[in-house]
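Scrolling down, you'll hit the structures one after another.
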Structure I
Amino acid sequence: MKIADLNIPPQAKKLILKRGIDSLYPPQVEAIKRGLLDGENMVLAVPTASGKTLVAELAMLQGILSRGGKAIYMVPLKALAAEKYTDFTEFEELGIKVIQSTGDFDSEDFKLANYDLIICTNEKIDSLLRHDTKWVKDVEIIVSDEVHLIDDANRGPTLEVVLARLKKTLPNTQILALSATISNADEIANWLDAKLVQSDWRPVKLSEGVYWKGVVEFSTGTQIRIPIVSTKHPEINIAYDTIKNKGQILVFANTRASSQATAERIGQEISRLLTGQEKEQLVLLAEELLTSGEKTKLTERLAKVIQKGCAFHHAGLKPAERKIVENSFRKNLVKCVSSTPTLAAGVNLPARRVVIMSLSRYKAGMGNQPIKVLEYKQQAGRAGRPKYDSEGESIIIAKKAYHLKQFMQQYCLGETEMIWSKLASESALRTHMLAAISIGYVSNLKELTQFIKETFYGYQNDISTTEFQVKKVLRFLKEEGMIENEGVDLWATKFGHRVSQLYIDPLSAVIIRNGLKSGNEHPETPTEIAIFQLIATTPDLRNLYLRQKDHTELQRFLLEYKNEFLTDTPEEWEPDFEYFLMGLKTAILLSDWIEEKPEEAITTRFNVGSGDILYLTDNAKWLLYSAIEIGKLFHFENVQKQIREVHIRISHGIRKELVPLVKLRGIGRVRARLLFNNGFKTIASLRKAEPKELARVPAIGPEIVRSIKEQIGNPMSDQELQID
């Protein structure tokens, strides 16, 4: 089927043809024939790189241009949202306004009403629905990317509830769900009243095999021999062979440390395969990386290995650093990326070969566990670059002889598992039941039952199996003052409604409320460490893991600060004590951050990456904002000032003395510290200062001086702005 023959607007055809795409892949053809362009709900379950995104684009262009509605593109990760935004901005040539929205969960985001295509995370859409956002009714098509993540215990319940709610409230809106190949895709399709397009077809043939002692045996029965470069590390041999033959390679390791060490080992060998021009470009790339943010040992380590044509990629890196790695790999400048498995579920980064070094993952309390076939297939599916390779190869490294047959049968030839709803967990029900009651989606017990029936959990199970959890959650919400009832009727209190809007776990809200109440009744203002320890106790902050050597330091710290905490401290023999110490370690890291400790010092002390610091401080910022809102609701005036101040400090990573300065627009932690160290410590001192004096401070140019003066009520004339 040709693009020119499709029943879509001419300008849309022209845009796609300009990319060099003139015909469709078989799964795309089937989707068209089954009514994609006519607004039919559809589940597309096909392998990676088989054209799912183009199917979504065709449906969205039809919905926006032909039917005059909006399109929502839902993704599970912020990184994926950023990638799709970059891809879809091309539509602006057609007059389609595109925006990415992934943050601020306490807003109706009125501005989104002015856009035609909104790319957002599943959580952002959930938040918008909780705020009863009016423009959602204008949505013509909803695309849910990676819908198989309904099976994920953390993200799955939100995705499932959002789709159930959108399906119910927007019955005439088209839903297109994109999925990896899963064994029960038909269940997803039936649940969504959608047609199923399922295929194993790929544009680039994929060969899956297992490496053992210099030979890769593929599931087809064929074999290839890999020349030996290293006797200890098979991944080096495969990488060297791939790059020598003008290919690129992705290596999946199961830990951050392993991904880093693997990149360094491979880089040591493949650097000799680089041309002089490539080496020069890689030196410049390394310099770009080192100037993209605060320098740490981790970024220096990455910069060093990048100069050898290799890189590592994991969540310990900042988003900007990961983006540099991804873009340089796409440009074929970096030849090998060694990554943790998170990359397989995130951005689109194909390679000629994929090497999988481990088929197990560590799970707390369970040790190493075999990964699912679905996770393996997600990694293997990255092999084969459309337009560059005629074939992709996925290679599992066997560590023992018997692994050869085991891995071949279980993974290469294995069927992907069924996906199952994870909504029945108490934490998921607690969050989504309160939200449903708060927005009026559920107003009585009968509607609550119907709400659960409409979910994927309700499709897969007899809802009587959740009766115990549902009753327990209802009792919790009522006892904690978030809902009230009269007979079978249910409604949210002011507290329950605000908690739902704040997009935090109701249990987090209870912990924060009780802690603030304790602090409000105490004669002394709570310390920063007490506030951080409070939010670290909530389930919404993923705390740091403990190392063996952490226990001594944390217990010493505990003895010194125990009386300051706003929560009860468990005894050493109690099951919660370990989790308490994890929260305390996190609280100390946040304290170091607002004391302006260098990132390098923090990453070394806590054994984390800069990306981890960013994650923790972002989450802490949101929980502190929630604490401010809960404090207002319950009139906890005695702690409000301190919470507000700590919120500002965590937002900028600053000491107390810089708080007045960072309140000025355009003055972040760096400029504030420079102003302070140059004697401009207060707003009053800035008001008295001559423009020339301010302009002498590094990083404070004429426009910043003008902005400062305007904000403090002392605007400057153009003549005064003439600074030598």
Structure II
Amino acid sequence: MKRALLLILIFMPAFLFCQEIELRSGMKISRSAKLKQGLYLLDALKDTSAAVVLIEGNNIVIDFNNAELKGSNDVKDPDQFYGIAIYIRNSNKVTIKNLKARGYKIALLARNVDELVLDNCDLSYNYRQHLNSTQEKEDISDWMSYHHNEKDEWMRYGAAFYLRGCNRATIKNCKVTGGQNALMMMQCNDAKIYNNDFSFNSGIGLGMYRCNRNQVSFNRINFNVRGHSEGIYNRGQDSAGILVYEQSSDNIFYKNSVTHSGDGFFLWAGQTTMDTGKGGCNDNLLWGNDFSFAPTNGVEVTFSRNYIIDNRIFGCDHGIWGGYSYESRIENNKFGNNRIAIAIEHGQHNLVADNIFTNDKLGIKLWSNPSQPADWGYAKYHDTRSAGYIIARNSFNSDGSSFDIKGTDSVSQFDNTFKNRHALIDSIRVPVKERKWKAPVVHHPIDPFKGNGKRKGRENIRMLEWGPYDYRSPIIWNTSPADSAGWMRFDLLGPKGHWKIIQAKGVEQFSAMKGEFPSHLLAKRMKAERTDIQIDLEFVGDTVVSPMGEIVLSGKVYPFHFSKFFQPMNWQVEFYELDTLRHNPITNETLFANGQAPTPFKRDTVNKLDYAWWGGIKAGGKQYPGFITVAHARADFEPGEYEISLTWDDAARLDIDGKTVINEWMPSKYDFDESPNRKIRVKLGGEHQFRLEHVELGGFATISLKIIKLRI
């Protein structure tokens, strides 16, 4: 008996003998430890030069014991969160488990840590950008760009987990919701990522950059999305469930649920390939996943060779977008209700076999353009024809078209069936090489698809100001945002319980004043020059988790509301030609040479400023790639506090009553391929005069100004 006890004591993990320790800011942990439970309000440094807790050591296990770190306690909004909670560096065999952290720009950062284990960590409700798009209109500033990360550019968007140079990691049983990016990986190889839930975030569920041979299986990665308003616009804005960029190869994605995301799976070969024509994100295996209900592409794979096998892809704009894919295999997938199931431009020697297409508007589209962009290195060094396809043994079951093939050579089609009618198109038989895939081994895998049937369809993507609606709090949702007259229609959604209207402004004649969830509501819009609608409601019912992660227990009152504001303004807009060789308004103090405005090449009268141009403005038979915009307006405002939101590209400044309130006249301040946004708060009342000046130097251009009356 004593011998057995001695053996148990010898082989028990060392950390079990450790006394529980309390967290404190600035502490360093270099040996196994168990943390004392509790809520730790620990702000990090705003410049990210140091974390709240530094971990460095080998062969250590740190059990956070469900202790919760909460940062950024001096701010309210998630786009103001700052700092790093946990930083692990230059270590081997470190295990972090049972950690909770919220309110940080990056919750857990790891650099150069081999065999890192992250187990049962909940890093929800960290940094995320405020979204400027509305139900009615997309705002270009919400677009993200992940094309470069050599200098950790991805960190500007924040992350729950950010790993760089961490090989053979294991990430399991972790959760991230209510953030922007969940798990972001840079130069990480041979990891195992399974049984995690990275859902309802506004950017990326899982991102890889220069990552190879990783196994991603049995994860829920749903509703990682932005830039979507069902029936009005579906843009995605480069959000994705899974993002794979820049020379990331030989990864396996097996039996993951990746639905309702901007792109389900978004793969791009990378700038190296675009410049040289070499490399790519090659030989990745997408096997047995569900990539349905993406506003844009269920799967996007470009400039690379990959294998898309036995996946479910329903209800997307494109099921698969495979531009410039080569030697790829698309086999045994189920497509349904997509606008285009498979779209490939300039692809070579791809196999499309044994797939089932049901009620897609178009089954397969293949095409090429007559020329390639002159600045693409890829086209100089790589074959860009559309040629060499095998399309075999597929079943097409819809009233739409099966094929749209243009500018494509050498397509072998055989043994396909069309709406249950066998059709032999070509008599040539091309042998199809069989390939056996080896599935990742996961003990006790979760079922990532359980419950997916409850929210089928893109209409279940409802974007709120901080991200996708997660169905854990009550909302009143306008189902007719583009209808400006008559009755407004609403859905009331959320946990089980009761709702009632407390007060309202700008609407009348409700179809009901109270009810149960789910429910529908009609309200008659009052006729007025400006739109100023406010409906305040209360909910009592099951436990609520707010969009900020706050828990309201069952039976407690939870207030929620709907608001809509639009102040029409009579904008007089003039557009002028830009010639920076004669006069550059960016480097000079004056907008025009000698302070004299020339004759504008175009004039507009609009009730709001909301422009976007690709390649400049065409007017009078001439194209103006660079131009100057000057806009004036007067408007009468009800007294109150207002938020002014300005999106621009390349330079803009705004005056109110002769005073400059926004001055963004230095394009060089913004290094990334994004259109910036700036918000200010002002007090307005009575008549005010607005003047906006804007300069576009060439390329994409936008100017968008929104004014919102704030709730006090």
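Worth pointing out:
- With relative contact order in percent (Cα under 8 Å, 6 or more apart) derived as 6, matching label from I, II: II
- Structure responsible for 21.5, with mean count of other Cβ atoms within 10 Å over residues 393-400 calculated and labels I, II on offer: I
- Label whose coordinates, when helix-only ellipticity at 222 nm (-39500 (n - 2.57) for each DSSP H run of 4 or more, over all residues; to 500) is calculated, return -14000 (choices I, II): I
- Comparison of I, II - label where distance in nm of label points 7 Å out along Cα→Cβ at positions 329 and 505 is highest: II
- When mean count of other Cβ atoms within 10 Å over residues 377-384 is calculated for each of structures I, II, structure I gives the greatest result.
- In this comparison of I, II, the computed figure 0.25 for FRET efficiency 1/(1 + (r/R0)^6) of positions 153 and 553 (r between Cβ atoms, R0 = 35 Å, to 0.05) is attributed to II.
None of the figures in this text is laboratory data; all of them are computed from the coordinates on show. Quick caveat, the model's predicted, so the values are computed rather than measured. Cβ atoms are built from the backbone, for glycine too; each structure is taken alone.
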